[in-house]
Structure P
Amino acid sequence: MTTTNLLPVCRECGFKSHWLGTHLMSEHGLTVEEYLAKHEGAATASKEALEKFSARRKARTLPPKLEDLTIEFAGTDFKVHTNVPLSVCAPPVPFYTPPKYGEQSENVEDVFLHLEGDDAPIYVHGPAGTGKDACFQAWSYKTRTPCLMVQINPDVDVSKFLYSHEIGEKGTYYKEGKLLKALRDGYVTDDGERVPYLIILTDVDRMTEEQGEHLRMIIDSVSGRIATPDGGVEKVLKGTRIVATANSAGNGSTGGRYASSRVVDASIMSRFTFKFEYTTLDWNDEKPILVDRFPILARHGGDSLWEQVEKCSKAIRKAIVSEMGGIDMEFGHRELVAWMKSTAIYAKRDLDKKGKVGSDVLKRGFKTVLRSVEGTTRGDLQRLVNPHLQGGIIDMGDTSHIGDGELVDL
């Protein structure tokens, strides 16, 4: 490209411009190359235009190569395995984003910082509905990391995830399980790369003693090997991550809220190098999820609706953890979503029948929460939220027989 300090002049018609390329094509049907072949040495751009072109080219950010693609998750950058199909990753978790506020934000940030920094096993415990499994599933989906989720309950034969004793045409033999293959082989992509798995052991504090012995061998696999039934050893693919989730810290149920939780053997717990606790979401994280999930309430409820939900939720959760006569119930994100689902159903009916949402939809929706508890707990819950819900939730009955005159001494 030939430049000049002055405005270049078109040798076809005398037109002047900082850049002649567009003019040559629109007015003369010539590319710059064709024009220069016809008018050798002719200037087509001014130095000022060339400097602007160069500055724009330098400022332009090119996308990274696929093999260098990373994503930030909970404050830590992770490699994205673009060659791993989503079919072998955890399914997407609707509406989940790592929290940004409060204690739970720090908890999740710590977990994924350690997940990236070391492949030692991680144990995460906390109340139901705090996103213990969801965060790892979302991470697997977003980073395209192959994932295998193992549900622990008393009816599951954990040993068969590693080996099963089968009978074939030539006698008995040991068949390799999907967990063993994931630990040893990882996932082999079409281009031959081996990508380590994320193994999620969920509800670990529900396991029996027998399951614990098999689990011990699985957790020990992070040291690099798994013992086989015939006395052999299988090597584990480096980079394999094992995480366990539970409601308790391994000491069994506290307060009776998780009656099926068992005490986890101390030698098994010690094999989890990193242990973390999850708590309920900060309202600043929880409200955007509810707004996205329930657009009918977001459009027709107004700020008043969300203020009532916030005050009720905080009051209930504070009472649950209170040591001074708290409420014996669960009110995590799942319970809050159930309340909003019921409220949205009432709101839709109001819109369909009346064209507007009634002011009492929250109160009507809250019945699904009240019906989840019984006895004195229900009464305590009603009294707790009554000041925070518009119109109150406690039915005071017919008070028309009560006069409004002055009280008199009898």
Structure Q
Amino acid sequence: MEQTDLIAFNQALLDEANQLVEQSDWWQAEERFKQVVQNLTRKSVRSKNVKPLLTKALIGWAHCLIEKGQLPEAIKVAQKALSITPSSEEAKNLFLNALVGLGKWQEAIRQVKRWLKHEWQNWRLQLWAARIFAQLENWTDAIKHLALALKLSGNQTEPYEVAAQILERKGETKRAILLLKKGIEQMPDSPTLWFALGQMQRNLGQLRDALKSFEQVLKLGHDTPILREIMGQICSEIGLTNEALEHTLKGLEQDSENPNLLDLLAFIYLQKGRTREALQVVQRLARLVPIDPIIQFKLATLYHQLGNYPQAVMAYQRTITLMRGTEMAKEAQQILETLDRYQLEQVFMLSMEDPIFRTKLIRNPQAALQEKGFLLSESSLEVIQNTDFSQLPKKHGTPQRFVS
């Protein structure tokens, strides 16, 4: 194959791999990146144009490995990329991410220091140093590198975000908020900084201020399901249930099967006293995540509240099966036993009031119970089967009728 054709062929493979990355198909993308690397590392390949392509392929491969959780392999591939292009910021970032992911903080800071000896003006490396020192709780060095990163970066949002996170971790949330506000003064059209500010304000309990910051994010055109979820939660917490409902429904327009938004929607319906609508939403959730015990417990509770005892019993039973031996299972079991006793009492009361039901109980207890919508435990069924309903007293004032 001609060298020009080889470059074109591998560029096409690289483009295909990047499209797969956008679709989060890490396995297929990795195969394409590996194929490009293999094609371009043959002894017969001599073109100078190979180097940029090979570096991109190795970076893409390392990215896929990190996403798949194969961090040791990602380190090796990122090192290969750096051996070809030592100045590559992407390769450095992937290499450090993999080290940090493995908890190799000391090794990561040693590497950053080596790079900084020759690239002290690299604000991204200064930011990495700040992150790592903060993780090691070396606050003096963390703040020093933060200051350098902020000074060197110009109008970049990332240093402000990271600086705020580090200050918050250090217990200086108010200072973090002031720093974000300073960043917003310089970059008022940054949805990222407004979002970070809103999160900080929310963490401090400044819910109305946080809501205003998140509204700025919306005004800047950054409308996402997670933003709508957060705004819905805040509105719900401060009693703005109509606004909470609006945000949640807007989020679901973007992601109709988002479990967090559906869970929030059910809660808001309950806040508004719309229990049946809340039940419908939790039913949707249960179809999406049928083995989630918390959803089953919520489903059981709503059925219970609405007096649908058979469905409540079945949902409580599913909760117990999914969470056997846990506190939730014990609570579900206690409720189930209480519900069972209540149903048993209802059966006896109804048998004294309704002679037709009474007669059906005598003839076929299970069919009679099913017809009335009761679902009893085995022990309660045994009580019913061993009861002579013909001997029970009729409720005072109830007409006496005999059904043959």
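Coordinate-derived values only; no laboratory data. Quick caveat: nothing in here was measured; it's all calculated off a predicted structure. Cβ atoms are built from the backbone, for glycine too; each structure is taken alone.
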Q. Out of P, Q, which one gives -11500 for helix-only ellipticity at 222 nm (-39500 (n - 2.57) for each DSSP H run of 4 or more, over all residues; to 500) as computed from the coordinates?
A. P
Q. Here FRET efficiency 1/(1 + (r/R0)^6) of positions 77 and 293 (r between Cβ atoms, R0 = 30 Å, to 0.05) was calculated and came to 0.15; which of the structures P, Q was it taken from?
A. Q
Q: Identify which of structures P, Q gives the largest calculated value of volume of the Cα convex hull per residue in Å³, for residues 213-276 alone.
A: P
Q: Can you spot which of P, Q the value 23.4 was calculated from, given it is mean count of other Cβ atoms within 10 Å over residues 197-204?
A: P
Q.
If P(r) over Cα pairs in 20 Å bins from 0, in percent computes to 19, 36, 27, 13, 4, 0, which of P, Q did it come from?
A. Q
Q. With relative contact order in percent (Cα under 8 Å, 6 or more apart) derived from the coordinates and found to be 5, which of P, Q does the value describe?
A. Q
